[in-house]
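Any read-out appearing in this document is the output of simple, stated calculations on the displayed coordinates, not a laboratory observation. All figures in this text were calculated on a predicted structure; none of them were measured in a lab. Cβ atoms are built from the backbone, for glycine too; each structure is taken alone.
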Structure I
Amino acid sequence: MAKAKATHTMVKVISAAKTGYEKWFNIPRHTPRLSLILYDPRAKRHCLFTEDKKRRIAERTKQDFSRSHR
């Protein structure tokens, strides 16, 4: 009998300020990659946090919102 996959996964995000500060989030498995602006206590300011661990996510197609017919 096959084991079912979990619907959520743990993801580590690290600070772009290169302080080594990290946070963990429990997110749904099929969400796009995380990029958040959060407070970094080591840098003592808000910084960009990006997802560290690579996970397989289906590529999203670029949406065209132009009103041209071609």
Structure II
Amino acid sequence: MPYVNIKITREGATAEQKAELIQGVTDLLKNVLNKNPATTVVTIDEVSTDNWGIGGESVTVRRARGD
């Protein structure tokens, strides 16, 4: 039973986009590894940019600076 956890920043991904991610990952596991879609679990965690850091800084700070 595959379990895939997708983490994205909380910036307005629509329900339709998230559904497409879930279906796409499920299809990928089926097609590449022959995994059963009925037992494939996909979760999406949306993280505030204040809680996502790169290179010692939050994404919020980096984006405010224009990075």
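Hey, helix-only ellipticity at 222 nm (-39500 (n - 2.57) for each DSSP H run of 4 or more, over all residues; to 500) derived from one of I, II reads 0; which structure? Derived from the structure labelled I. Calculated for structures I, II, distance in nm of label points 7 Å out along Cα→Cβ at positions 8 and 48 is largest in I. With Cα extents along the principal axes in Å derived from the coordinates and found to be 50, 49, 14, which of I, II does the value describe? Computing Cα extents along the principal axes in Å on every structure in I, II gives 50, 49, 14 only for I. If relative contact order in percent (Cα under 8 Å, 6 or more apart) is calculated from each of I, II, which structure is the one that comes out at 29? Label of the source structure: I.
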